[in-house]
1. Here helix-only ellipticity at 222 nm (-39500 (n - 2.57) for each DSSP H run of 4 or more, over all residues; to 500) was calculated and came to -11500; which of the structures 1, 2, 3 was it taken from?
2. Rg and Dmax of the Cα atoms in Å, for residues 16-71 alone was computed and gave 12.9, 37; which structure, 1, 2, 3, did it come from?
3. Thinking of 1, 2, 3, which structure, once percent of Cα pairs over 29 Å apart is computed, gives back 50?
4. Matching task: 17.2, 50 is the computed value of Rg and Dmax of the Cα atoms in Å, for residues 88-191 alone. Pick the structure from 1, 2, 3.
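Each reported figure results from applying straightforward, stated rules to the coordinates on display, with no laboratory input. Please read all numbers here as calculations on a predicted model, not as lab measurements.
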Structure 1
Amino acid sequence: MKDNIFLILGGDNRSLYLGEYLEKQGLKTCYFAFNETDCFQNLNKAIDEADICILPLPVSRDRVTLNTPLFDETVLLTDVSALATPDKFIFGGQLPKSFCEELSSRGVNFCDYFLLEELAVYNAIPTAEGVVNLLIEKLPITVNKMRCGISGYGKVGKALGDLLKAMGAEVTVFARRETTLAEAFCKGLRGEHINSLGTSYHDLDVLINTVPSRVIDRNVLDMLSADCLLIETASAPFGIDFQAAKEKAMDVVKASSLPGKVAPRTAGEIIGRSILPIFKQRGFTE
């Protein structure tokens, strides 16, 4: 069995650390679209030589070009898909629909690793730590005794609740299901139905949203103190009404991709740990 070649194709420092992780697993790893790394000199050669191409998270920020913040040149997604052949396997995070459709039409196998459940579980910790870092930077008070609200109690919400409570914060979880509120209660947190956000005043220092749908609208904002910090950790379509918050002059932080910003090595290794089992299942590794 020949050794497969894994191509790290674009991305930020997470992608470089992902490459290091794969190399430590004994996998033959190469690179393209990085200025200061020993790379292939052109895209054609890079994809031709590779068996597995690993694109960044997110793959693209404009749905047209590959996300290459560490590269001076532009790489079009259409060029990547045009060079991909059925004997290749494409991995990427948040793959654009049009890109997936083009790969499918060419008979190219692909996987959106952003959708992997284990990735979300692993990423909850660096996301929570990133939020705490923002609290320390943005607020003139200690996390200890800080009045923190968390809308949603999924993977990120639970990691946040545990971390903030351990630091002495006063944490209230806002969720819909009674079983979820019971879980929060068993962790020593306060729990309130999410509808209460828009019907009663909440004297919070910060409200952190983890729900990827509109739950913090104008009515909710009217029930918060004017100096309450708002932090959005969810992906589009987001949970906070940014326009309404702007009109009320409230401080809002859109905290996307926190793992890659606060802990790129950990984030890269997380991607590696998440996709390595797929490599093994498909026979890409021994």
Structure 2
Amino acid sequence: MQDSEQKHLEEFHARLKHLSVHTRNAYRRDLNKLLDHCRNQEIATWQALDSRQLRSFISSQFRRGIGGRTLQRQLSAIRKFYHYLIDAGICKQNPAQGISAPRTPRKLPRALDVDQAAQLLNIDNKDPLAIRDLAMMELLYSSGLRLSELIQLNLENLDLRDALVTVLGKGKKTRTVPIGRQALRAIGDWLTLRETIANTGESAVFVSRRGQRLSARGLQQRLRQWAIRQGLPANVHPHMLRHSFASHLLESSGDLRAVQELLGHADISTTQVYTHLDFQHLARVYDQAHPRARKR
């Protein structure tokens, strides 16, 4: 492909400022892969790429082990790019229209069981950073927050009197969720110490030892360390506490719609994955308890 085709890509990327940095970077990688494929196949222009050739590109990605969700995102990026090319009068047809990504089995999210969650949170340590870490873990498990939602929290987002937290979720949508009793206590303990650590004017709820907003990587490392210290697997991560929140709540209530609202899922099909976790729990209970299921 010629330099002019690369220029069209750059012009398209410049129009994506309304999207998150993560999404923009993903779209850039996806379209650069398509650009490399077109060059390898000697497809000279974006107009020359047809649906058959694009299907061949997607199939080659799938054979290399790229998952269905990633391919779905790639096709979404390509469709949006061609919408731009058509609006600009550069192309007349969208070769991605009508092409769907191959489906791959949905992996069940890993969650801690109730006892493991209690084991992780059974921390009696007066170190200020340990008190901070307990508050973060309690809030993740109590309210089902995403990692990004937790580290973006500002003091104004907490309503401790009414036990509520307001977070900015995916698609820049806000939602307000309850804070559990244990999390409320842990947050209160942390806030009494936070003033001695946080830099002047810092609005973040959770700060590092340097007094500035804690990074996502910093939180991930601390959680991994606590999991090992508490005798749990080393691969415990923040999203696992969100999964644990959802599966334990669903086990107790059976209310899928309520769990969907609390998690901030736009589509209930995303929440339905937790019904499979719930069924696995019921299956284990059956295997252990039913006379016809127990091993002799």
Structure 3
Amino acid sequence: MKIYLNGRIVDEEQACVSVFDSGFVLGDGVWEGLRVVDGHPAFLEPHLDRLFEAARAIVLETGLDRDELTRALYATIAANRLVNNAHLRLMITRGIRREPYQDPRLAIGQATVVIVPAQSPHDPAAAERGLKLFTVHVRRSAPDVQDPKINSHSKFNCISACIQANEAGADEALMLDPHGFVATCNSTHFFIVRGGEVWTSSGRYCLGGITRANVLKLCRDNAIACFEKDFSLTEVYGAEEAFVTGTLGGLTPVRSVDGRQLSTALPGPTTRRLQALYEQLIRADVASRTSPP
């Protein structure tokens, strides 16, 4: 693959950063994952909104504005001839530090900007099989500990949750909030369907998911009752359907949670309807896009 690295497109073997880079030594940076559909980055504006809001929150000068980052994304798409079944990971760190210590004033020069492309072919069989989730002991933190609204490079809480889920033989970790209510998964957002209603967490302890927001809007626009609310694992175990949302997978049905099989065949009727609506939405988004000059 061809990697975007600080204004250049280079072969992946040449895509190297310093051992003193802030992202390497401290996880000091922000990132976005973008799905490529019909040769365009889908839902680009909300992704850039989230990126720049997070960068502002941690006082990180990105070095490139929105138009420049957009051109960099399209340059990476073109260099790799990406059309579908692909994604981009856009990463911005505080750049090289004089010494490998926490103080951001040790950073010298400009931010490090990297865009890594990858092929991500869709596996219909896996989607039909559904995901197995396992509730882990690692909790989502409150904003005064590590604000979940910042999509930072510092993801060890999610990695730790993923490790526990892996050891339990699950596909993804289900994480609770500090009060014991369902919050989110380690890399996706979690929804259940009860009595024809779509529920997801209050959103206070999870990243502001782009796909999550799109699904909630689709529900409201199509007369599907939906609620952002606190709910417990007992209510999850009694749900008719469950699914997760994410940039790469869109909506993926869940087969079981903590060994409890969900009662509806996969994908359930509400999940299937939302999958179709989401596919229409993402196609409409990219159809309106043109490559920048």
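1. Numbers: 1: -11500; 2: -18000; 3: -9000.
It traces back to 1.
2. On the way: 1: 11.6, 34; 2: 12.5, 33; 3: 12.9, 37.
The read-out was computed on structure 3.
3. Values: 1: 41; 2: 50; 3: 37.
It was calculated from structure 2.
4. Values: 1: 18.5, 57; 2: 20.3, 66; 3: 17.2, 50.
Going through each structure in turn, the value belongs to 3.
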